[in-house]
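No lab work stands behind these numbers, since they all come straight from the coordinates. These numbers were taken from a predicted model, which means no experiment stands behind them. Cβ atoms are built from the backbone, for glycine too; each structure is taken alone.
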Structure P
Amino acid sequence: MEAYLNSAKKQFLYYKSVDEKTMAQLDDKDLFYCYNEESNSIAIIVQHLWGNMLSRWTDFLTSDGEKTWRDRDQEFEAVITTRKELMDKWNAGWECLFDALDTIGPEDWDKAIYIRNERHSVIDAINRQLAHYPYHIGQIVFIGKMAASGWKALTIPKGNSQAFNDAMFKNQPK
């Protein structure tokens with residue numbers, strides 16, 4: 001189980017870094033850009049992720065992941081107004097997640113975790129969030145690519161796949 005937990009942490013860290021690389025490329029105004037009334041800005045998506053993370057990971061092993069104090073509908077209102085506030089919420093959510101993961105011990109893997117009164121194994125509860133957060137981080141990247149001037153690819157730039165693969169395989173033992 002330790003290998004699974006380390007893998008999950010690695011994936012969470014990867015997606016966290018993807019979003020941070022996206023936001024670093026944007027002007028402050030771009031964080032609040034909304035395509036239309038039905039769309040969410042990056043700030044709203046971050047606010048939702050923050051609310052979800054605090055709700056899901058606070059007392060992860062002992063209380064329902066949908067806390068009574070969470071106001072999910074408010075998460076989709078334009079409340080965040082500055083990059084600093086956005087980053088403070090972003091970091092607080094991730095800190096809550098990683099702190100919770102660090103509390104999981106060998107005796108916890110057989111515990112039942114509840115989210116909205118639905119029973120999950122610890123692995124299922126973690127996997128649920130490993131699917132949810134990248135979904136929203138993909139939205140953030142998509143908005144960022146539309147808003148940024150001079151977008152820098154986060155992974156392999158278009159048209160460079162072969163050069164990337166050549167470099168990756170060049171130093172591998174045969």
Structure Q
Amino acid sequence: MARNIEIKARVADPEVMAERAARIADEGPWAIEQDDTFFACRDGRLKLRDFGNGSGELIFYRRPDQAGPGQSEYRITPTEDPDGLRAVLTDALGTTGRVRKRRILYLADRTRIHLDHVEGLGDFLELEVVLADGESSRLGEADAQVLMERLHIADDDLVEVAYVDLLADRPTD
């Protein structure tokens with residue numbers, strides 16, 4: 001499985017964070033609409049990401065819930081029929097949540113910097129430091145720590161859980 005080191009943090013001022021990310025980035029920004037449907041899964045998480053243009057990705061991943069850099073293992077399979085695949089997976093497995101977001105993507109060396117505006121939650125930043133085969137996660141964690149410092153991400157800003165969990169935990173009226 002592919003691996004990366006991830007962090008997620010709340011962002012108080014998206015414009016300031018975008019300026020910081022742009023200074024660090026080698027490439028970007030790219031704006032991406034994402035509609036993620038999560039399915040019941042006994043081990044890890046399974047989600048279908050719909051890009052709204054007739055393409056999508058089925059993503060399976062395992063990641064511990066923790067604040068700060070943590071390793072994620074994942075597999076991604078592209079699809080040209082996200083609506084049909086969503087219907088099949090919903091019938092077979094049932095859904096557990098849905099996350100809609102507008103993502104601004106920057107690339108900084110081997111790290112994907114995501115500035116996300118999540119419907120119903122607000123603004124966040126995710127770092128994904130892509131690890132090479134056999135590479136120690138400690139090296140990726142060190143890269144993530146450096147980027148967190150450069151982006152001025154405080155420990156208090158870190159989020160332990162996935163967006164789908166934050167949405168599920170919101171109080172209902």
Checklist entry - P, Q: which one has mean count of other Cβ atoms within 10 Å over residues 67-74, as calculated, at 10.5? => result P
Checklist entry - Given a computed value of 21.0 for mean count of other Cβ atoms within 10 Å over residues 51-58, which structure among P, Q does it belong to? => result P
Next on the checklist: Quick check: -19000 is what I get for helix-only ellipticity at 222 nm (-39500 (n - 2.57) for each DSSP H run of 4 or more, over all residues; to 500), calculated from one of P, Q. Which structure matches?
Outcome noted: P
Item to check | Origin of the value 4.1, where distance in nm of label points 7 Å out along Cα→Cβ at positions 3 and 35 was derived from one of P, Q | outcome: P
Next on the checklist: Taking percent of Cα pairs over 21 Å apart as the criterion, which structure among P, Q has the greatest value?
Outcome noted: P
Checklist outcome for this item: Comparing P, Q on mean count of other Cβ atoms within 10 Å over residues 19-26, the highest sits with P
